[in-house]
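The numbers here are math on the coordinates, done by the rules we state, and not lab data. This one's a predicted model, so the numbers in the text were calculated from it and none came from an experiment. Cβ atoms are built from the backbone, for glycine too; each structure is taken alone.
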Structure I
Amino acid sequence: MVRKRAKWPTPDEYAVAVATKVAPYGAYVVLPEYGNKEGFIHISEISSTWVRNIRNHIHENQRVVIKVLQVDEQKGHIDCSLRRVSTEARRAKNNEWKRAQKAEKLLELLAKENNMSLEEIYEKVGWPLEDYFGEIYKGLEQAADGNVRVFDEVDIPKELKEQLAEMAKVRIEIPSVEIDGEMTITVPGVKGVGTIRKALSEGLEIGKAQEKSTVEIYTLGSPRYKLRIVSPDYKEAEEVLSKVLGTVTKIIEKDAGTIVFNRK
């Protein structure tokens, strides 16, 4: 069960909830991240449109993303909203939940290998990782990506650091995205070939300077050239693409050439 360090959520926070009972006036839920504490979604907070049948929006055992409205720790009750969760917020929270699940599975293995409880592993490893990286899984991803010293400054027992880094390398597959396209380049004059060669060479140098991205450029037969970028995420891929094309374009246009990039 994915868990949070805090015992209670805070108002305006997004959380994962599982419906336990659906009634005509609202839905009762539990929040797995907070020890299955109980919450309630009033029918007025189910949807921004008129709710004719509440079960068309939520049903028993369904996992949903809710927004926390109020928290009463003394009564042990949490008021929640379904209608105040945007599509973007729901997507982000579900992604966070999936990453937390992956992190917890790895921590469970670490606990088992060291004959410790999961709670002990969270205290010794999980929460220190969260304090340092902002998210447990982010630290594990960096270790899996080959950064052998990623845990050096994290307050974790040395023997557990080594085990954790090795587990991350074996069990976590780093996601990647690819931008694949074709450049059509022409430069007039006798120096055209040299200009193109220089432009492509400097474009490749941009790629070599990237820590987590790779850049490939090769000819498909003049004037067509393949450009392929592989990065850990779309944002970085687009930034690298911008740098490479910017560098190549500047050199080509300086000698009155033209360049057209078509993304595949």
Structure II
Amino acid sequence: MGKIVALANQKGGVGKTTTAINLAASCAVLGKKVLLVDADPQANATSGLGFDIHGANLYDCIAGRKTAAEVILKSEAVANLWLLPSSIDLVAADTELPQMEGGHRVMKNILEPVRGDFDYIFIDCSPSLGFTTVNILVAADSVMIPVQCEYFALEGLGKLLATIKKTREKLNPALAIEGFVLTMYGHNRLSNQVVGEVRKHFEELVFDTIVTRNIRLSEAPGFGMPVMLYDASATGSVNYLNLAREFIKRNTQ
């Protein structure tokens, strides 16, 4: 069965969607069958991979109108990569899910029928700790947490870790922390201080690979493609391929 990994951080602008897109694409390039689930109403992962944000999407699955298999789209640009798209309609999920029978397990029920079709399923969560994000944590095997190399990097992580702990205690005892990914690294004293603090706090949970701040990473979504297709020689391309290798190695030991 495929491993389900949620990418979460309620602090916006930390490179969460960038990591979701490029880690998924990199794992696919390395030969793994990968599904990227866009669970953010902003639908940036959907548009960032060149897909239409106005078609059938995850909200149709939540509302019971479609199954995941009916909504999943195959990437023509990246072999082994599929997308379950999002749209602005997903905003309604936070208020509708609590009213549904077994509301905490809706996302789990959506993904279970297709789980065996993939090696990895990455879920790009919205930058919040609302009911939809908790729903995703119930469905997930682990959580990957992008942390930007900025002054307020550790701010808010306590709330996310508390939410993960509460979800583990009450709804998903098997939920693990996949690891912390350091993003937006600049070659300066502040970035080095943040790297040191995160490694001190979370030790072996921090991935060795650090994603450097890179203009190509910022430009690629505007062209609807992962950075490796936009510019294979870019630092961002190398970073995410290295992260994918490290992630795969961790999950095959």
Point to revise | Among I, II, structure where Kirkwood radius over Cα pairs in Å, for residues 44-171 alone as derived comes to 15.9 | key: II
Point to revise | FRET efficiency 1/(1 + (r/R0)^6) of positions 84 and 116 (r between Cβ atoms, R0 = 25 Å, to 0.05) - highest-scoring structure of I, II | key: II
Check your understanding: A value of 26 was computed for relative contact order in percent (Cα under 8 Å, 6 or more apart); which of I, II is the source structure?
Key -> II
Point to revise | Structure (I, II) behind the derived value 47 of percent of Cα pairs over 33 Å apart | key: I
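Taking distance in nm of label points 7 Å out along Cα→Cβ at positions 12 and 204 as the criterion, which structure among I, II has the greatest value? Spell out each step's value before the answer.
Numbers: I: 5.2; II: 3.8.
Top value of distance in nm of label points 7 Å out along Cα→Cβ at positions 12 and 204 goes to structure I.
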Practice item. Have a look at I, II and say which one yields 0.95 for FRET efficiency 1/(1 + (r/R0)^6) of positions 28 and 180 (r between Cβ atoms, R0 = 35 Å, to 0.05), as calculated. Key: II
Check your understanding: For distance in nm of label points 7 Å out along Cα→Cβ at positions 156 and 220, which of I, II scores largest?
Key -> I
